Structure P
Amino acid sequence: MKYTKPSETIISDKLTQAINNGYISITDDNRTIKYLQLNHNELFTDPEEKVRAEYYVDLINKYDYSKNRIELESEMPDRTPERYADIVIYEDDEKKKPYIVVECKKDGISDAEFEQATKQVIANARILHAPYAICVAGNTRRAMETVLWNDKEPEKATITDIPILYGKVEEFRFKKGDSDWDLKTLDKSELKRALEKSQNTLWAGGKRNPTVAFDELCKIIFVKIRDEKRGRKNGEYYDFQIKTHEKAESVYKRLDAIYQEAKQKDPEVFKESLKIEPEELYTVVGHLQGISLNKTDLDTKGVAFEQFMEDFFKGKSGQYFTPREIVSFAVKMMDIKND
């Protein structure tokens with residue numbers, strides 16, 4: 001019998017399809033998920049489990065890894081106290097040769113928490129002698145070559161994504177018109193979290209005035225929309241993403257060129273240059289690179305922006321004002337026309 005999700009649910013379309021494909025099952029009360037091939041149960045009420053479940057499905061459907069070579073909660077040998085890897089992909093059916101180690105965190109964690117999780121998955125990958133590791137926190141992800149990792153220069157080990165079916169590491173990942181690797185649209189809660197993560201990166205816990213940070217975020221969004229709307233052919237890669245082994249300065253230079261070009265064509269939108277560090281832009285690109293702001297509908301963008309502004313400016317930052325004019329500007333900016 002085909003599974004149909006109830007009207008009031010927390011189950012995504014991706015997981016609904018996974019249920020119909022026989023990968024997983026979820027109890028009627030949405031409390032427990034079972035990974036059927038692995039005969040493994042977990043609490044689905046845990047936000048991290050939702051992230052792991054969706055990535056597990058992606059590993060099978062998008063990366064073409066066999067369910068027989070995937071393991072959950074893999075115990076790290078010789079560790080006291082006991083420690084487990086969220087997901088391990090193996091090179092063999094006997095599960096003797098670890099290939100990729102995955103650490104899953106809930107969407108919306110802080111940059112500091114994400115960096116800590118990144119170091120944790122690298123440590124696990126080193127213990128297991130796995131060549132690749134990836135940290136997944138919703139749409140924010142970092143894939144790495146284990147042997148190249150250095151805490152002081154993480155970009156040298158960072159790759160655009162894990163290999164597909166034991167293949168080569170690609171230079172870029174996201175490309176126009178690809179059924180698996182084109183940019184994805186978001187619902188309002190996902191977009192709100194993406195905006196919050198990006199704003200928090202730029203606000204840096206009070207390093208900047210929140211309105212100044214938001215101004216910089218608008219510039220970055222402007223660049224992303226311009227890149228999405230560029231006249232590229234199907235199969236061509238987007239510029240708003242992090243290349244394999246790419247330094248923050250290189251990302252900044254490429255995206256600043258788009259911004260400067262757009263400023264010349266439409267000088268009344270933004271009159272000032274980017275005023276952030278390359279490392280900050282690199283982090284924000286990591287939050288936004290896999291999503292489409294252009295294809296996400298205007299109503300979703302409007303609601304997400306308003307909720308984000310109200311939560312951030314009336315809460316965390318201690319600012320109190322009604323941001324409707326700013327929301328209107330931001331949404332109009334995201335509806336810029338093609339070149």
Structure Q
Amino acid sequence: MSDLIGKLQQREVSRRSQEVRLEGRVLHLVDDAEAMLQQLSGTDLPLDHGLTYRDNISTDEITPAYVCYYHDETLGEFPYVGYSAGGEFPVTRNSIKEGGFAAAVSGKRRGKGSSREASPYAELCAGIHLIFAENIERIYQQNCHNLGLLTCTDFSVLERLVAGESVPLDEFKKGKDPVTCQIIDWGGLFEFNLARLQGKVDLPGPIAATGPQTITQKIFARSRIIDSATGQVGTDSAEIGDAGFFQTDIRFSHEYVTPMAASFFEQKVGKGEPLTDPDSVIFFRDHLTFLEQAITPERRKMGLLQTAEQLKIKQEEFANAYGITLHGETGLGGSEAICHSKIIQDYALPGQLIIGSDS
């Protein structure tokens with residue numbers, strides 16, 4: 001058992017409240033710029049406003065790429081700055097955070113596009129804890145749950161909350177798998193994992209597969225964590241569609257993601273706390289090495305080049321602190337390596353389970 005896991009097993013953790021209340025305003029993401037501006041200026045829309053909710057709100061509208069140069073709570077100043085309503089962009093920096101919104105409502109396909117964790121984190125840091133939409137894209141919804149935001153597609157639940165009712169947490173767990181339900185129960189993935197390491201969660205056991213196993217199923221079966229508290233790993237088979245936790249052989253991330261992960265680690269675990277198996281972690285700077293040549297004059301005037309430079313600095317600092325391999329920039333410019341290519345070429349071995357961030 002690593003020193004980190006031993007420490008986390010002693011950390012206090014408790015479930016979130018089993019009752020949910022609306023503790024702030026509701027932001028209706030409608031396709032009407034004037035109505036959006038009214039809400040941002042302090043006028044609430046009634047639930048029967050009769051306006052059309054925006055469909056297909058992408059993560060790029062919630063947090064445009066340049067916003068992802070920020071990697072901490074500063075993201076809370078920016079949610080929806082790329083949001084288009086009637087062809088206009090009514091949301092400006094800090095307008096959501098200063099508006100006192102606790103819930104955001106939209107139409108179909110909420111959170112489509114790039115699977116950037118920065119989007120729900122920006123919403124969370126701006127004060128939004130409840131996401132309502134006609135339907136919600138899978139990865140965005142998973143990111144919401146992992147960060148502690150609650151999602152719901154039943155607008156009658158919103159009506160009850162607006163009416164001042166305290167709604168059971170179970171309303172936000174309907175249709176979710178057993179693992180996701182417990183992540184919601186504990187208030188997010190980190191808190192859930194604390195409870196998991198301490199043997200406080202009731203994870204379903206592996207589903208026994210029938211028939212022949214593919215090599216992929218065998219790899220997942222070998223890596224399946226059976227008991228986090230005791231460190232038991234491995235089972236005989238893996239059923240397609242089953243959910244569980246797995247021990248990885250290699251973990252990697254690029255500079256858009258590493259700094260946020262490092263910030264979460266320092267915030268949730270503690271700065272300077274030991275890292276489990278740092279030799280299995282590999283960092284890459286392969287997304288923004290040509291930003292200085294590519295950035296627009298407008299973005300440069302906003303100071304975003306200096307902001308983006310902080311991603312590099314944070315990644316380097318964390319790598320140096322823990323002795324993590326970092327493939328950075330070459331002396332002639334550009335990247336030493338592209339993450340997914342380098343992993344396959346020089347690190348991955350047959351039978352390994354590898355997880356990494358890419359885009």
Label whose coordinates, when helix-only ellipticity at 222 nm (-39500 (n - 2.57) for each DSSP H run of 4 or more, over all residues; to 500) is calculated, return -8500 (choices P, Q): Q
Structure responsible for 20.5, with mean count of other Cβ atoms within 10 Å over residues 223-230 calculated and labels P, Q on offer: P
Distance in nm of label points 7 Å out along Cα→Cβ at positions 23 and 295 derived as 1.8 - corresponding label from P, Q: P
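Just so you know, all these numbers are worked out from the coordinates, no wet-lab data involved. These numbers come from a predicted model, not from an experiment. Cβ atoms are built from the backbone, for glycine too; each structure is taken alone.
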